[in-house]
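Any read-out appearing in this document is the output of simple, stated calculations on the displayed coordinates, not a laboratory observation. What you are looking at is a predicted structure, and each value in this text was computed from that prediction instead of being measured. Cβ atoms are built from the backbone, for glycine too; each structure is taken alone.
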Structure 1
Amino acid sequence: MMEKVQRFGSAMLAPVLIFAFAGLAVGLSIIALNEDLAGGVAAEGTWWWSFWTVWQSGAWTVFNQMELLFVLGLPIALAKTANARAVLEAGMVYLTFQYFLSSILENFGDKLGVDFSAEAGGTSGLKEIAGIKTLDTGIFGAIIISAIVVWLHNRYFNTKLPDFLGIFQGTQYVYALGFFIMIPVALLTAFIWPSIQTGIASMQGFFISSGVFGVWLYTFMERILIPTGLHHFIYTPFVFGPAVVPDGITKYWVAHLNEYAASTESLKTLFPSGGFALHGNSKVFAPIGIAAAFYTTARPERRKETLTLLVPVCLTAILIGITEPLEFTFLFAAPILFVVHALLAATMSAIMYSFGVVGNMGGGLIDFVFQNWIPLWSNHHTTYIAQILIGVSFTGIYFVLFRFLILKLDLKTPGREADGGDVKLYSKKEYREMQAAKKAGKSSGAGAEASAEPVADDTYSQRARAFLALLGGPENITDVNNCATRLRVSVADAELVSDNDADFKDAGAMGIVRKGRAFQVIVGMDVPQVRDAFEAMVTDSASA
């Protein structure tokens, strides 16, 4: 069960990552159209105003069609075969569901407690999705419908129908099943969702009233669950869902940026819900302190290697908010540091919130600058100065505390490994031989054959081939998926997988997580390319 939950959580990464660019695009347009920043050229009617108005209309696409984004994004990772067709099926079934639901509300809304004649938006509980006036079920409705379609696709896409019904096989069959299933689903939604909307409104009040402690607990849970991959389920309802504001913090914040920029009231008064999107501060301010602790405690002769390792992962964390490459450099070697990291991250966010810092700060420095600091600096610079001072203070706290624990407990962080092995996150380019596969005495015959083949020149294929051999060979692989930095693999027989974590590190991994027949190979930011090579090898072996 946990394996399925983790797979579902990682699948949400595909649509979530698009928000990084979309938020940047909207933020740029807001800055460009701000006359206080851009001057008279940004006045209505100028060519500058016209250009950025057109830009902004396109930049809002992801936020305005958030439901469709999740409906279409989840099948990419969850469908076991013919992923592109699963995306098509999910899109069509979701729109069919919305048409059913809209028609039900139009005819029976008064009996269900829904005023369908009201304007979409606001407190009406209604929304227009792809031009369809319907109930606002948000991303939860989108995720549920997409999950139903993926289940239908995985179960029935390859079903063989009688020859005279052959035209209805595959995508047509899945859509037909989805069509009939959506009728009762739409009826059920019309009956129960208005009550759920009332509950969500109460929940929003609860979280907002929880104040500093609520922000601390939210941030702690978001960080501490990183190793399990379940952190997606913590931040998604807040950032993209209705946990504290309709449509989520990300959309709400950018929609009101101009309003907040013009106001001299404190941001915390204007948007108290913004405390639940401060978890990015640990991504911006913690890495330098952590890296400095690793560097100063590394063996003198290995500091140059350690620095080479840390610089790119720190930049990745600080600029775009992807922290897993950095966190996984010490998570498995020194888990106590990760617990300390989660506690410090939560405390940093809580203190910032108590000083009035709120906003959309779940990502990295790019989000901070373009969606917060630049647009709002004029009237809210004192808040951001306080944020920076608190953040830099925590950089020092991270350094002092991490360095103390590393030396006191003799933790084997990068540059301090007892075995004298390479300090690295990735395999070296000159890695040409399958040394790791030879060490894996439990590898299957298929895996041994794979390791005997010539290794491709690119580093993705090198690592993919090594991981495949260590995981028992192509015939042992039952499922493949990935999240931001991890290759997630399910195997038929866990006994065929190498039980030596060092083998995986020799093959270019940062570590491995083992949970029964489910394995997570910590690869790094280029895990999509490694996964593609890995799946190709599995497929080629099956068709051979």
Structure 2
Amino acid sequence: MRFTVLTLFFCHFIFAQTQYPKDYFSPPLDIPMQLSGNFGELRPNHFHAGFDLKTNQREGLNVYAVADGYVSRIKISTFGNGKCIYITHPNGYTSVYGHLQTPVGTILDYVKKTHYKEKAFEIEMFLKPDELPVVKGQIIGLSGNTGSSEGPHLHFEIRDSKTEFVINPLFFGFDKNIKDTKKPTISSVFVYPLENTTVNQSKLPLLLNLSLQKDGTYLASKVKANGKIGFGINAVDFDDVSGNRNGVYNVSSFFNGNQNYNYQFNTYSFDEMRYINALIDYSRYKKTSQRVQKLFMKTPFALSIVKSDSLHGIIKAEPNLASTYRIEVSDYFGNTNTVNIPVEYDVETPIVNPVPNTSKYFIYANKDSNFAKDNMSVFFPAGTFYDDFDMNFDVKNNRIYIHEDVVPVHSNFTITIKDSTYSEELRNKLFIARINGNSKSYYGTVRNKDVFTAKSKVLGQFGLVLDTVAPVIKITKPIQDKWISDVKAIQFTIGDSSSGIKSYNGYLNGNWILFEYDNKTRKITHKFDDELLAEGANDLKIEVIDNVGNSAIFETQFFRSQLK
């Protein structure tokens, strides 16, 4: 253990020596910097990769290049970061600007040209250094609410240009723009019995009582155990201005004075993002929406921010030895909250026991597993899960039941269903769906004659669903045979009640035109361009296709005068 703990401290020492430029980058907005989300914040299936900067609850603020460089990548997506610009800088870093309402200037011209070249709204462009150079302070776009944004803001990142690792923006001098004198808040501490241990007469995780001490630390209720245990916390951080619940920067635990577990949100890769589901108590999160951060690993996982001793944060209560476990949670500015937990060895008869598991199936996380019944099967490659566990599996009523979504899945597993009851024509309209109550979520399905396969990263119920219903297209304001010379844009609502929309296209007088899609409102919008319009009569056509090939077409004619 001594060697491992020393290694832990050595790793932190090495990272601390990394020199990041403090005055190279300027803020991307010209309003005071306020966070609605910070680096490392816990999100569904990922850690947050940068800052979410408030934009006064509105769109359209100028977004500036934080330093000289060139636009190296532009991605326009209906989800994720929405409209997003990447700028590569000569100092080895790349800045990222997401959820934009629109790019501006020559960047917008480049994007628009690519939309029409590829005849698609969702596009991704990788540019050379001489194509779109920018200078520090240049307006590159307007802030917005595109993609998966839940409100107007700017998503801002800094990445290492070579490795693509995201880096905490606070290291680049942005800490001087944020005032934070508040300690992180530890709202709860849990103790986890491991390997048949009993803790305070329970074999299930327990919430510990916390009492505030005169020195500002917290003392937890005594833990009496007869074997291996681990701990978990629910913690958030607040700064002095924004009022938002942000993620904590550093979490460390100590057993009898020796550090045995630590993670610190400095830098990490996108390949590591999904390990958030191993870091938290995933089962509790799915049942209560509460993210308890575990301070131990039952099975080690490759998340680079975690450093631990040889027992991976697990401690063991020993006879005739009173011990102390300490948790320290701090923010980037050094504000720290501490919890001390007394630990004693005690053999007590458990009065709280887990519900007996009657499953006939067992998953070894490091081995392939394949379960089949009747016409359905599921295959789990080695490494699909983080830990071994008893799996509930069954096939009945034309559904395959694959446990429930309380066990985290790291990588795809494969579901296979054979069904020859449908005609060849209808088989093309079948897809595998995850079924949750009345909700049926489409999963990309591959068909080989009467065999259907799909991949998933979520456990639950699955089955074949038939979709023969075409998508729906509704115009927001009818324009049939009307003069609309002063109308600047036209809008439709599109939707599909079953397999979901795969593609849509708009045509003006037989030529493809750009419609932008907003997944939050399910609306597509075309902004009229005089160059594409005819004098007088114009024919407009919208075609929408769902994921199994059902299509819908909307056609209308309107009149427009180009004469000023």
To test your reading of the models, identify which of 1, 2 gives 48, 35, 19 for semi-axes √(5λ) of the Cα gyration tensor in Å when calculated. 2
Comparing 1, 2, where is distance in nm of label points 7 Å out along Cα→Cβ at positions 100 and 324 highest? 2
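Looking just at FRET efficiency 1/(1 + (r/R0)^6) of positions 76 and 180 (r between Cβ atoms, R0 = 25 Å, to 0.05), which of the labels 1, 2 belongs to the structure with the highest value?
Between 1, 2, the highest calculated value is found for 1.
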Read-out helix-only ellipticity at 222 nm (-39500 (n - 2.57) for each DSSP H run of 4 or more, over all residues; to 500), computed value -19500, structure in 1, 2: 1
Distance in nm of label points 7 Å out along Cα→Cβ at positions 188 and 220 - highest-scoring structure of 1, 2: 1
Please compute mean count of other Cβ atoms within 10 Å over residues 316-323 for structures 1, 2 and give me the label with the greatest value. 1
Test item: semi-axes √(5λ) of the Cα gyration tensor in Å, for residues 164-411 alone calculated as 38, 27, 17, pick one of 1, 2: 1
Source structure (of 1, 2) for mean count of other Cβ atoms within 10 Å over residues 276-283, computed value 20.4: 2
